[in-house]
Structure I
């Protein structure tokens, strides 16, 4: 983040260069970083165990309720409480709340030793709902609900095609690549070689992709962040509250429903994370690149990245309170799975 902001100051032309070529409303270098970040994580998923997640109706229903009912409503309330006098930022914050995470959540979940198969399934479900519900919920929270409450309304049009393209590019491509890599790798060399030899080589690239994406993102939008620090602070406060409370409540719900550590953690990260790529793209396409709505979208990852990294450690610390960490999860991780990514070994529970 610091390096990206430094680039924005020392090389202001970088932002304009990054803006020139876009895919699904996102700068190509950032898009490549996201794909590089997601591919190794999705290559780790045991797709043959995904059916076990689909049978867990408790997890699926709870995730849908939190992601598509509670979380957007919570962000709507925070936006009006903290930004009632700043309609552009308020609208941008509501849009961020509607964009459910389909990318970085896989990294946070993996770092916290959550359930990879459950994360892949929940992200896929969120993607489908995003295509069909983003525009509907945008209309509801920007026009219908404010009218009912006697508040100011905002007119906005959302392109279903733009949302669909975002999902296809940022989830479809790495998901297909990860699935094919595991299927072909296991078929040719076996699971033990795949998880003991290949995955440790692929694993670090997820973090390289994450770091590259963050640098490029802040180089792209750093001028706006540095030009309006007080506005950034006002936007940051409700976002900070949103991430912390949504994560804590979701993790607590998972514990109360006896989902076990791995799936409770996955539930919490998929609920707390947001698809800032989509939120920024929608805000820019609808309101313009220099709009307050776009700035609110940019501030999203500025707060989300450090907060969710910190919440990884919170999740790992909370594991001691789960009496049966693997309850209702797929079969316990084998030694080779526990060491499938070298950089995560220090946090992995030993069977």
Structure II
């Protein structure tokens, strides 16, 4: 990047983020981002880790998601308001910051609504690399809202999924998803029920938005030998799977103290056995053992994944130039004379 003054922070707006994704290509972006996520999961033990800091209300949740590897610090501001969709608003919006630990100065400010969709899909596909049945090509996607296309493309790029079975209670959402994915190498079937969608699927992705304890998958819908990518349950009181499915599955999570509060496993005993995904990626724990095993990735999203996404975006800026220079930090010539800087500004002629 050409930015020299430390008070000038690179800013990636929504427009610049879209241009960045298009310039790189969606599949390549997801594949390279997945590489960053895997790299950071392998050094998981170096990171500060805490459940996200949440402010819950009747309408939704606003959260901060911080972490640091000792050299860089990152955080994401994100909301989750399912009712927004009825008002023509996004259910999830986000922005993020990457900073230098040594000086505390921000190094990047970026939109993360689009970036969160990309990192969520990339993380799902990374998990599936280690957990999905070998050779699986068919995925059911139940819930065809804003996340569905990203999930489909990530699974195609990283695991070879090329057959999709779509179901949503709003059929227009499934039609939207199918239209957006047309010409991208998928064989797509729009299904009438969730039961129909899971038939013949080696991977089942649930990614619904209602803020409640729902039963998107019942026990009888899930046979042996599948991988479940449970994305939609991500806050207290919001789940998608019947408890009996959990009891039949080997469960993999990001950060147990957070997932036990927010994920599908909030339905289970606090001591129920789970495996942390980073341990599988770092070859410290086993992922899929056999063809009959039911694996479940109880995905709620964790700050280290956002950290990886922020790192990836920052590394793309110099080559692409797709950022703006934001005068974000007060930077007086004499660091101790902040008030003097203010007085000098008052004496400058009006523009």
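Once percent of Cα pairs over 32 Å apart is calculated for every structure in I, II, which label goes with the largest value?
Greatest value across I, II: structure II.
Work out relative contact order in percent (Cα under 8 Å, 6 or more apart) for each of structures I, II, then name the structure with the largest result.
Evaluating relative contact order in percent (Cα under 8 Å, 6 or more apart) on every structure, the highest lands on I.
By the measure distance in nm of label points 7 Å out along Cα→Cβ at positions 164 and 316, tell me the structure among I, II with the highest figure.
For this comparison of distance in nm of label points 7 Å out along Cα→Cβ at positions 164 and 316, the top structure is I.
For which of the structures I, II does the calculation of helix-only ellipticity at 222 nm (-39500 (n - 2.57) for each DSSP H run of 4 or more, over all residues; to 500) return -22500?
Comparing all candidates, it corresponds to I.
Looking at structures I, II, which one was Rg/Rh (Cα atoms, Kirkwood Rh), for residues 100-275 alone calculated from, given that it came out as 0.99?
II
Give the label, chosen from I, II, of the structure having the highest value of mean count of other Cβ atoms within 10 Å over residues 36-43.
Largest one: structure I.
With distance in nm of label points 7 Å out along Cα→Cβ at positions 132 and 180 derived from the coordinates and found to be 2.8, which of I, II does the value describe?
Only one of I, II returns 2.8 for distance in nm of label points 7 Å out along Cα→Cβ at positions 132 and 180, namely I.
Read-outs throughout are calculated quantities, based only on the coordinates presented, and are distinct from any laboratory measurement. Given the structure is predicted, the values throughout are model-derived calculations rather than measurements. Cβ atoms are built from the backbone, for glycine too; each structure is taken alone.
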